[in-house]
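Please go over the structures that come below.
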Structure P
Amino acid sequence: MKLRFFSIFFLTTSLLIGSLRSDDVPGSADYPLIKRIAGSEIYFSKTTDFDRLKIALSKIEWSGAEGKVKPYESATVEGKLFTNYYRAPEKMSSLEVFRNYEQELKEAGFEILFSGEGGDVETPGYNNQIAKEILNMNGAYGTPEEKAQWPLQHTDEKRAAYIAAKKSGENGELYASVYITPNTVGKWLEIPVETTLIRLDVCEVKSREQRMELVKSEEMANEISLNGRVALYGILFDFDSAAIRPDSEPTLAEVVRLLNEKPDLSILVVGHTDATGGFDYNRTLSQRRAESVVANLAAQGISTQRLFPVGVSFSSPVATNRTEDGKAKNRRVELVDMAGGKR
């Protein structure tokens with residue numbers, strides 16, 4: 001009984017609120033609702049006004065026969081995203097950090113959606129799939145963030161841990177993920193070997209602010225006449241979904257007007273994504289979104305013989321995918337004149 005009491009006491013006093021270390025990277029701070037491990041330091045921090053957070057909801061298993069991961073459950077949310085990379089105090093194990101964060105999230109009102117260590121969350125020995133598939137750690141070490149995440153990409157998965165959690169309240173939904181790994185790549189960024197590293201992500205879910213003006217049917221016709229295509233940013237979808245949002249109706253109404261005014265015009269409806277996530281996954285998602293647009297137009301009386309849905313993932317960017325503004329420009333639906341081409 002005494003042993004149990006000691007364990008609970010240790011866990012509840014290991015996490016303290018606020019930025020308590022002068023060694024934190026300048027400009028960084030803890031997320032207000034989630035305490036840090038006492039004595040840990042922030043060595044990289046980033047906040048973006050609108051971004052995506054993907055969370056795992058089941059174990060990621062590797063298929064050696066197919067050379068890829070098997071299907072698994074996940075979700076993607078969008079909104080304001082806070083990301084902190086911490087290094088824990090020396091001699092504090094990944095397991096100890098994992099248990100503390102599990103308890104801290106529960107006490108902060110989060111529901112644990114999925115969590116575990118090592119082989120409970122991914123197949124060990126196959127290129128850290130939590131880092132690669134979920135947290136999109138696919139870079140080298142050219143940027144400050146890539147340097148920060150490098151040891152998390154190349155670690156001992158058997159000793160790593162992961163938590164996905166959700167909190168609902170009057171001000172909306174919060175999603176959080178915690179990835180915990182030992183540093184096994186040497187004294188990277190002056191971080192000693194075997195130091196436990198933590199990546200914390202928190203997404204405040206919100207709808208993207210619509211910053212594009214409505215494109216009228218005459219403008220669409222003019223753009224197609226000049227360039228053979230027109231890019232539309234007013235057709236919006238629910239996150240990680242092919243469901244068209246209600247605020248897309250004005251743009252869709254203009255597309256219907258265009259097609260009614262141009263009865264000889266047949267179009268490719270092309271779905272484009274940014275480079276967040278896997279290419280094949282985005283190709284499927286972009287195809288489904290293009291098909292949703294076609295179904296919507298058909299329901300408004302446009303013949304499906306004039307509409308051909310195509311999903312191209314992130315194969316045709318109009319801007320860099322390395323910035324948030326660039327990603328926003330790449331997420332679009334294009335209408336392409338088939339110009340006599342056949343389905």
Structure Q
Amino acid sequence: MIQSIAVSPERLVERRIEESFVDRMIADGTWREEVIPAKTIGLSRDITVFRAQRKGNFIAYDWHGDKDTFCPPIWWDLAIGSGACGLGCRACFLMLTFRAMRDPLRHVLYENVNDLWDAADAWLSHPKRRPFHTLGIGIDRSDSLLYEGVTGHARTLIPMFANKNANPQNCKLILLTKSTNVHYLKGLPIENVIVSFSLNPEPIADLWEGKYPDTLERITPSIIKRLHACLAAQEMGFEIRWRIDPILTPENWVILYKNFFEEAANLGLKPRYITFGTYREKNKMLDLWREKWGLPEMEWQPNGLAQDGTHRHLPDAERIKTYKEVVALSRQYFPLSKISLCKETHAVRKALGLCNADCNCLM
């Protein structure tokens with residue numbers, strides 16, 4: 001049985017050392033702490049965030065691929081926040097992006113929402129906009145629905161994207177969430193909106209998603225609650241998608257994924273896209289920064305990662321074997337769903353016959 005390890009006092013001291021930048025932001029008034037009630041956020045506890053003003057670059061645009069790694073440069077991201085989203089996931093790449101400048105348990109959430117909405121409006125009407133362009137609500141910078149009860153981003157932008165005058169190219173708005181906050185979407189139009197859920201079998205999610213350092217209780221909602229939220233969004237009429245990433249392979253992992261797909265199919269879920277990704281890291285420092293911020297360590301993670309394209313991955317042969325298993329299961333239970341791989345190399349995509357662009361973040 002895998003056991004969690006509590007955070008030592010020494011590690012908590014290290015965390016305070018790494019908070020020096022954060023402390024300066026608070027001291028000079030650039031950031032201010034705000035507590036969001038558990039009921040509003042949809043979690044078991046209140047959550048603390050930093051509220052701040054974003055000065056510019058309200059819509060972020062990056063190419064996440066390279067000559068070896070596939071990720072089309074045709075999606076944009078509304079920069080609703082900065083740093084890890086606050087759910088404390090222990091494999092979050094944003095811990096490496098910001099290192100000592102962001103606390104993974106206290107998200108920086110921008111409060112000048114009108115500037116963000118104006119930027120989205122301008123993005124939609126830009127003369128170079130094309131129908132295959134998409135805009136995410138904080139896909140790589142936050143959680144699209146976790147803070148909806150505070151920000152109102154989805155409730156403002158969804159009608160905009162559904163409006164032919166505001167969105168003449170019928171571009172798609174992408175929401176990606178680990179939350180269950182789909183009740184905020186009730187009664188909104190469904191045109192040009194995609195609601196995607198970050199999922200995994202419950203025992204797999206428990207190995208890497210966030211846990212409170214004091215009790216080791218999971219921060220994120222249970223997978224069954226997220227599946228029911230997904231069903232609710234589907235019943236509202238939204239196109240739903242799944243992002244199953246990272247796939248982890250501890251003992252009996254194939255059975256865990258089989259049970260997950262079977263349970264989801266029995267609920268009547270019908271994801272249009274399922275995007276898979278295996279465990280990967282930007283560099284070797286993830287564990288160091290997880291420890292310095294006082295997060296519990298992952299209960300299981302792969303060994304033998306090596307640089308391949310934009311990330312450090314397991315060897316091709318292991319990734320291909322893993323993908324074959326989960327792709328076969330997804331096709332068994334969800335034969336109508338389109339399958340793709342996230343930020344994967346051309347070599348692996350070709351070996352699997354998945355050289356498509358049916359990705360989570362695209363139309």
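Here, each number is a calculation from the coordinates, and none is a lab measurement. Just so we're clear, the structure is a prediction, and the values are computed from it rather than from any experiment. Cβ atoms are built from the backbone, for glycine too; each structure is taken alone.
Odds and ends about this structure:
- Which entry (P, Q) yields the derived value 2.1 for distance in nm of label points 7 Å out along Cα→Cβ at positions 303 and 319: Q
- Structure (P, Q) behind the derived value 19.7, 58 of Rg and Dmax of the Cα atoms in Å: Q
- Structures P, Q were compared on relative contact order in percent (Cα under 8 Å, 6 or more apart), and the highest value belongs to Q.
- Highest-scoring label, criterion being mean count of other Cβ atoms within 10 Å over residues 223-230, among P, Q: Q
- Of the structures P, Q, the one that 0.9 was derived from, the read-out being distance in nm of label points 7 Å out along Cα→Cβ at positions 55 and 239: P
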